[in-house]
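Take a look at the structures below.
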Structure I
Amino acid sequence: MVKSNIRKMLNMTERLSYKVLTPKQREKIKNSLTDKQKYYLKKILLSGKWQRSEVNQVKHRLYNLGFTERGLKELEELCNREDEPYLNRLARWELALWHANQYDKKHARMCLDLLTKVLDDEVDLNRKRQAAIMQAECYEILGEVDRAKQALAPFLKEEEQHPDVLLAAANLEDSVTERLKWANQALKLYGTSEVLLDLKKGKEPYDCLSSVGKKVSSSSAEAPKVSVIIPVYNAEDGVGTSLTSMLTQTWKNLEIVVVDDCSQDNTVEVVERYIKQDERVKLIKAKKNGGAYAARNLALQEVTGEFVTIHDADDWSHVEKIERQVRHLLENPDVVGNTSEQARATEDLKFYRRGKPGTYIFSNMSSFLFRREVVLEKLGYWDTVRFAADSEFIRRIKKIFGEKSIVALPTGPLSFQRQTATSLTGNSAFGYHGFKMGVRREYEEGHDYVHENSDQLYYSFPQKERPFAVPEPMWPEREEKVDGYRVFDVLIGHDFRLTDDSITAVIAEIEWLKQQQLKVGLMQLFQYEVSPDKKVNARIREILDGNLVQMVVYGEKIQCKQLIIKHPPSLEVWQKYLPEVKSEEVHVVVSKDDREQEKGQSFDIPTCEKHVDQYFGQKATWHPLNAESRSILSTESSSMDPRDWKVENIISESRANRDSK
């Protein structure tokens with residue numbers, strides 16, 4: 001009874017907030033809270049909601065850890081658990097979202113079926129709106145545009161419309177002009193002037209966008225200068241759109257620095273034409289290709305503006321974007337930096353929802369605008385990696401200046417980020433799809449560990465020594481490969497999140513291999529039962545050096561002499577996010593402790609053997625750690641080494657075999 005009344009009270013509060021507060025006001029309240037305040041507020045409002053926690057755990061395993069098959073199966077089981085209607089609804093929602101994100105007819109039908117059940121007795125206004133947007137997307141995929149429009153119709157009749165619904169409606173129009181009308185309605189909610197379209201032969205609609213600001217700032221030298229850094233690489237087709245949208249900004253005192261990262265097309269020639277047209281445009285040519293953040297840092301050494309911001313090479317931004325952000329910093333001297341919002345748009349102006357339910361508008365990390373001198377003095381430069389360093393830079397600033405030093409402004413979409421098949425964030429292995437996995441998860445854990453354990457958060461440029469090791473796909477200078485494969489002597493597979501007791505033996509072996517001057521790769525194998533929130537053990541973080549000991553990740557191709565799997569329970573449940581591995585030999589080491597896993601679970605050796613074959617294309621030799629382990633293996637594995645495990649034996653035998661050849 002008490003729980004029911006609390007829920008009713010929360011629902012009433014939510015309804016009132018939607019009637020009394022405008023979207024801007026709600027967003028302002030949200031953005032006035034720190035991340036910690038948001039976390040504790042959710043904890044208070046959702047206290048006792050073990051159902052939400054249970055679904056989130058499965059969701060994390062499904063998306064972030066790559067347990068696709070098991071994660072979907074568990075969500076389906078939670079959908080049907082008896083006498084748990086709230087748990088059922090939460091699980092159905094997550095399952096519906098997963099199907100929606102597949103963007104094909106089969107999964108669209110499955111999503112629609114689940115959403116019908118989800119919406120029974122649903123009172124959450126946000127959830128209803130998000131569900132309607134997902135329904136519209138699914139109906140469009142199925143070619144049922146009229147039904148898609150019907151799904152959105154109730155939300156388009158509301159006195160105060162939601163911008164995400166308007167962008168969803170835009171996607172249902174055949175005409176680019178009609179799509180833009182809906183987008184302009186969304187911009188109007190934020191007091192932003194209209195976007196115009198002047199279609200030209202041979203150009204995509206995206207590259208024909210323009211806008212005219214409502215107000216024009218002073219062009220005198222008294223207005224603070226903003227330095228806009230635009231890193232470019234093979235961007236001849238899009239850089240003109242980016243530069244034009246910057247040169248037409250209402251904030252006129254700009255220094256636009258384009259950094260060419262050794263393009264092999266006509267990018268430089270295009271930029272040079274703009275330099276002739278406007279003296280605010282400058283060009284820096286990198287001596288060697290190092291990625292977007294090395295290019296940014298080259299410019300950051302040279303720029304002179306009081307404020308600095310970034311603009312991606314092929315994106316379009318509204319003319320009011322920079323002025324909105326600069327004025328906020330001028331009015332709030334205690335704020336170090338801010339971001340505006342964006343929506344992803346294809347070249348024919350259809351809006352793309354990246355992972356999140358019913359949401360097209362989100363914060364634009366690349367719009368980050370900050371005070372140059374204080375940031376350079378206290379923090380230095382961006383981390384010199386090839387991607388994903390925006391969030392690291394922002395977290396480092398918050399660590400030094402406090403949570404409220406950076407403000408995410410609720411501006412509405414002031415940038416349309418170009419969505420193409422070749423976009424970096426569209427890369428299946430290294431991209432960002434609304435969740436961190438593989439290399440991005442590893443990078444985030446690595447920089448968070450340094451932020452928490454080091455007082456030295458000043459990053460120099462050029463970076464003579466990295467503050468922490470990162471996987472090779474992020475290196476500015478990529479490694480030489482053999483037919484696309486990176487070469488290691490030994491690759492160790494383990495769940496490196498386990499406790500110190502479990503990790504001690506692995507650390508000892510890594511140290512011995514280092515003494516032999518062998519190059520060691522570490523491959524994270526997740527054990528399903530271990531909490532998905534658990535991070536890589538600190539002792540492993542300390543031993544990673546980016547040289548003799550490196551973490552390898554999903555999307556890489558690895559060739560090695562010895563693949564050693566030290567934690568067979570992490571083989572039992574199939575997982576997606578593993579590198580492609582070719583090894584001369586595969587070894588699996590079993591200890592008695594492996595049979596006494598968390599929650600009292602053991603592992604099935606035949607299943608593990610099957611997964612080894614699927615992952616690595618060959619059968620493994622199984623090694624007992626001691627006599628107790630041998631008794632287990634003798635009855636369950638067909639390929640057992642008669643000796644107790646010692647890494648020294650494997651390495652010496654491998655060397656002897658090579659010498660004999």
Structure II
Amino acid sequence: MRIESAVVTNYRCIVDSGEFGVEADKTILVGINEAGKTALLKAIQLVSPTPDTPKIDWLFDAPAPMVDDIRRGNLDRERMAVAKVVLTPDANDVEGLGLANDSDIRLEMTAWLSGKRTYRVTGLQPSVSLGDVDKSIVRLTSAMSKQSSEDAKAAAQGLTAWRASRGQSDPISGETADELRDHLDSLLPLFADGSAAEGYWDALDSVVKEAKGQDEVGKHLLSKLPPFVYFSSYFSVRPRIHLNRLAEREESGEIDLDYDFGNLQLLKFLGFTARELSNMDSEAPTKGVNYDTDVQEQERYKAALAAHERRLTERKRALQTAGARLTAEIRRVWNDDSLTLRLDVDGQYLQTLVEDELGIPVELDQRSEGFRWLVSFFVVFHAQAKDDLRNAVLLLDEPGLSLHALKQQEFRKTVSALAEGNQIIYTTHSPFMVGADELDLVRVVEMVDRKVGTKVHTRLAVDDPKSIYPLQAALGYDLAQSMFTHQRNLVVEGITDLLIIEALNAAFSSDGGPALDGDIAIVPAGSASKVVYYSTILTSQSLKVAALLDSDSAGDLAAEQEALWQLLSTKRILRTGDHISVVQHAEIEDLLRQTLAQIARDELGWDSVETVQSQPTRPLMEVLVAEHPGASKWKLSRAFAKWLSANGTAALDDSEREAWRSLSTAVNKALA
């Protein structure tokens with residue numbers, strides 16, 4: 001079961017985040033400090049919390065401006081949703097339910113400020129709301145109130161009061177259906193057969209029975225709900241844990257979660273409590289005073305000693321196994337096969353030790369903070385998910401924050417690997433935790449005004465440009481790294497050219513169509529005027545270079561620069577207009593003119609399809625910008641990349657496929 005969408009409300013700095021889509025494998029929440037990223041994850045976790053999740057407390061978790069109204073009773077915590085998550089069940093989740101093959105059901109989970117959690121199944125026969133049965137309830141209570149029995153009147157008043165506490169749109173399902181059933185059951189023995197009340201009671205009874213049938217589907221799906229595992233950068237495993245003191249803090253209820261959380265997770269990972277490990281050090285049997293002469297005492301001692309040695313062996317094996325598992329995880333990310341993690345008990349101390357190529361074990365705190373964080377991550381991950389790694393939804397708060405930039409890139413690969421079996425949502429403000437090929441996975445988190453609170457944007461159109469700085473930096477780093485690693489390079493004018501060409505190339509390659517040769521790198525210069533500078537840098541490294549320029553005025557000016565045609569032969573200066581015959585001053589977008597016009601209308605709300613069709617020689621972007629002031633190449637290219645990934649090259653029209661074939665052939669020939 002995977003999260004499809006989420007919305008957070010009434011929680012800390014979040015008034016209403018707005019509903020945002022969640023990718024099936026990995027979703028990245030990007031934003032500056034204090035934007036509300038942590039609050040988003042913690043609210044979402046409340047939908048399916050692990051046993052260690054702190055209980056919600058309205059005094060501390062409600063938005064500050066609402067606290068006094070809640071205290072005074074002006075706001076009802078029971079009616080204040082904190083997080084609503086829509087989940088899509090897998091085929092295994094609905095097996096045995098007898099649903100139609102074309103059924104499209106969803107499990108909608110809601111966590112409330114009062115601490116309760118409710119669920120609703122959508123996609124089944126529309127559920128009846130309380131507003132739909134109001135007349136039956138009113139008539140039933142009216143009929144019961146007219147009876148002489150005080151019990152009947154009291155039961156009618158109870159049903160009336162309960163109905164008043166509920167909303168018109170509340171569906172009769174789950175807890176609501178159970179409560180209505182209780183009221184109906186209390187009324188049943190209080191009226192005679194054939195009375196007016198009986199007909200109204202029967203009508204409500206049939207509604208509840210139908211709702212209960214649907215509830216069985218909901219309960220089945222609820223049993224398949226995965227745990228939401230939250231992990232923060234601030235949780236850490238201590239290098240030395242005094243077992244008896246930790247056990248005493250547990251037993252007295254004086255646990256400090258900020259300090260002890262990582263320690264408790266390590267013990268959970270091992271499968272022991274602090275008291276069990278502590279007692280193993282002090283439970284060695286002793287010989288009785290008459291051991292030398294009493295055969296029974298000798299047998300008792302031998303049995304006790306054997307049991308004690310067995311417990312110590314069990315402990316040793318558990319520590320060795322856990323150390324081996326952690327070692328394998330760490331080596332994969334750290335890229336150092338000489339590293340070995342050992343877990344050992346020395347008296348009352350549980351130690352986490354690290355061995356490197358010197359073979360000398362040192363305690364964990366003598367390693368870098370980034371290394372300690374990585375160890376803590378894997379300990380908490382395995383402990384909280386209880387090794388049911390196929391199901392847990394992982395909520396990672398600023399993962400890898402203390403890792404070096406290159407280690408963050410390696411850890412990003414680990415996150416992607418985990419996402420193959422686990423849905424992951426993680427927050428970051430590091431450009432190295434966002435891949436240049438992952439922009440469609442990004443949701444931007446920003447808080448421009450605390451009165452409005454945190455907002456989540458699916459598109460990269462935000463009010464505060466600082467919010468998307470990590471994305472810009474990630475692209476910049478990726479581009480800089482790619483500049484000198486390929487022998488053959490195609491320099492294009494801007495980022496949008498890069499996005500469109502890479503999307504086309506990936507899609508056609510996947511479909512077995514015409515594509516760029518595999519070793520060609522696409523390098524955006526930032527503008528047409530900068531193409532010559534990038535070409536100069538690349539050719540100075542003895543690399544092959546071709547330039548692709550739009551056929552607009554800026555492209556004409558760049559193509560006429562003496563420095564450019566001295567660097568590149570004529571066949572290596574490519575123009576978009578050479579691959580489309582109708583449009584004058586064609587830009588890269590005009591190669592996909594019809595499709596982009598439809599995407600602009602359907603995905604971005606820029607409807608200029610008629611204008612584009614009636615003015616075939618006019619550049620597409622010129623039309624869009626003239627008719628839609630907010631139109632931009634960036635938004636359009638991102639929408640196209642996502643659309644093409646979902647629909648494939650078959651959805652393009654023939655002229656667009658031919659334009660790409662012509663362009664890709666020309667690029668390959670120029671760089672041959």
Please state which of the structures I, II yields 20.5 when mean count of other Cβ atoms within 10 Å over residues 79-86 is computed from it. II
Looking at FRET efficiency 1/(1 + (r/R0)^6) of positions 95 and 367 (r between Cβ atoms, R0 = 30 Å, to 0.05), point out which structure of I, II has the largest value. I
Given a value of -0.52, -1.20 for log10 I(q)/I(0) by the Debye sum over Cα atoms at q = 0.06, 0.11 Å⁻¹, point me to the structure among I, II it was derived from. II
By the measure distance in nm of label points 7 Å out along Cα→Cβ at positions 159 and 575, tell me the structure among I, II with the highest figure. II
When you work out Rg/Rh (Cα atoms, Kirkwood Rh), for residues 551-638 alone for each of the structures I, II, which one comes out largest? II
A value of 19.2 was computed for Kirkwood radius over Cα pairs in Å, for residues 407-606 alone; which of I, II is the source structure? II
Computing relative contact order in percent (Cα under 8 Å, 6 or more apart) for each of I, II, which one ends up highest? II
For which of I, II does percent of Cα pairs over 21 Å apart, for residues 247-470 alone, calculated from the coordinates, equal 59? I
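Throughout, read-outs are computed from the coordinates displayed, never taken from laboratory work. Computed from a predicted structure; not experimentally measured. Cβ atoms are built from the backbone, for glycine too; each structure is taken alone.
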